[in-house]
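These are the structures, in structure tokens.
Every number here is computed from the coordinates shown, using simple stated rules; none is lab data. All of these numbers come straight from a predicted model, not from anything done at the bench. Cβ atoms are built from the backbone, for glycine too; each structure is taken alone.
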Structure I
Amino acid sequence: MSTSTAKTTPAPPRWNRMRMIENPTLRYGLLMLGVFYLFWSAGALDINWHRISTGIPRAGNMFARMVPPDFSRWSLLVKGIVESVQMALAASFFGMLLAVPLGICGAGNLVPKPVYVVARALIILSRTFHEIIIAIFFVKIFGFGPLAGVLTLIVASTSFISKMIAEDIENMPPGHLEAIRATGASFPQLLIYCISPHSLPRFLGVSIYRLDANIRHSTVVGIVGAGGIGQVLAATFSRYDYDFSLAILMTIVSLVFIGEFFSSWVRGYLR
């Protein structure tokens, strides 16, 4: 007499998706609140739909007048592009120089607390305002031209690079700093033998990225009169010279593409 034992296969494990808010009532309540706030904000903006409906034909007329692009004034175009590139290179160079001491002073594990607080305050203050606001400030002080644009990009580059340096130093394993300090090394020796090998590759990578960003931002700050091709672009729009505006926009796009390829090549070489 044969007996058969029924084998029961275990049920497959059930996967439960992890949610940021586990309570469904709270989760859907916040979702409904967010949707309500979205519609309320759209209504509070006082959007004039009549102006939108009349602006669409004007946009079509403007785009039609842009074609074909006018490259006949290529000398003015080249002059603006060269000025923008010079602004970006100068701002990146001086920003790199100024960012090193500011970033070191902004690392809490490296300097005394008062120095850290002052350096961090400078970094936060310089990062608070957008480049356009800083450019307007320098244009009011030094007048129209590339000097205001260079100073604007120097401030932006210094704040960005110094923040990256400070955070990179603060994220170092504490054992590295303690080992160098245990040998009786001075502060300059600590910077040379511990900080530099750790932070130099990231510093160079961030600086190359900032150069690429400065090329793009140099075309933007010129709109408020801070030099470069952006200033030429703003002048063409004010004169309704849309075919030349399209030529400038196409040149800016090409310049940004070249800067992006150069940045990628340099970062790949540094790896």
Structure II
Amino acid sequence: MNFPENEKYPYSFPIADTHAHYDDKKFDGLHEDLFGKMKDFGVELILNNSIDCHRSAKDVLDMAKKYDICYAAIGVHPECLDSNGPLDKDLLVSLLKNDKIVALGEIGLDYHWSPETADIQKKVFCEQLEIAKDLDLPVTVHDREAHGDVMEILKKYKPKGTVHCFSGSAESAIETVKLGMYIGIGGVLTFNNARKLVEVAEVVPLERILLETDAPYLAPTPYRGTLCHSGMIIKVAEKLAEIKGITPDEVLKVTFQNAKELYGI
């Protein structure tokens, strides 16, 4: 694994990775070794998000039960609607009733890969937001090239939770925060072409930011193109600290507390 394999964790406060997919096949055979090292990497909280109510949900729940730093979010991702058919509300509700499940996710809209399913995406997104409200659970929202529809639905349902891997404008980030939600920021912040996300990081209060990886994807600079894992978040924390004019420790402290408060951990 890449960084920080042979380096001592340099900060006083731990890492909370609020969005990962360690059920991804890219991690097959790596879990024991990787999770055995997480605390050495400074990682003390990981939220794995499922993409369906079947294999992915089982895997993230199994990891949450096995590893003390892992928690789970279960929901149906917009890209998985074709393979899952109509939302099985009873199954989803039954899965969510576990102590280590702290959120409903990953849910939302994706018009980049699946614009032809926009209507069913919106229907299932709304159904899952209703379930989250009934169970008093925060949500993890996926929004790719669907900013207008996502914002319209969030304004209607006013869920608690986060818009992960935020890709909207600074203005839409402010609107999202006004709804009481958090902004998820990951490795993209360190990319050379991240001007829009830098503007978001400048205007959003630290108290409304969550750090995340989207592991195994979106490894931060200087690890782009490699298998991303939660220890790499310190590069995001360092970049955010630079933007905010504060220390990485302050970023880590506040974002860890944000995660604990949102997810009731």
Which structure, out of I, II, was distance in nm of label points 7 Å out along Cα→Cβ at positions 37 and 213 derived from, given a value of 2.7? I
Given structures I, II, which gives the highest value for Cα Rg over 2.2 N^0.38 Å, for residues 69-196 alone? I
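Thinking only about relative contact order in percent (Cα under 8 Å, 6 or more apart), which of I, II has the largest value?
Values: I: 25; II: 20.
Looking at the calculated values, the largest one is I.
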Note: FRET efficiency 1/(1 + (r/R0)^6) of positions 21 and 205 (r between Cβ atoms, R0 = 25 Å, to 0.05) at 0.35, derived from one of structures I, II, originates from structure II
Among I, II, structure where distance in nm of label points 7 Å out along Cα→Cβ at positions 53 and 157 as derived comes to 1.4: II
One of I, II was used to compute distance in nm of label points 7 Å out along Cα→Cβ at positions 29 and 229, and the result was 1.5. Which label is that? II
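Which structure, out of I, II, was distance in nm of label points 7 Å out along Cα→Cβ at positions 141 and 221 calculated from, if the result is 1.2?
Working: I: 1.2; II: 2.9.
Value 1.2 for distance in nm of label points 7 Å out along Cα→Cβ at positions 141 and 221 corresponds to I out of I, II.
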Which entry (I, II) yields the derived value 12.6 for mean projected area of the Cα convex hull in nm²: II
For distance in nm of label points 7 Å out along Cα→Cβ at positions 61 and 77, find whichever of I, II sits highest and give me its label. I
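One of I, II was used to compute helix-only ellipticity at 222 nm (-39500 (n - 2.57) for each DSSP H run of 4 or more, over all residues; to 500), and the answer was -25500. Which one was it? Display every interim value, and only then the final one.
Values: I: -25500; II: -12000.
Structure I accounts for this read-out.
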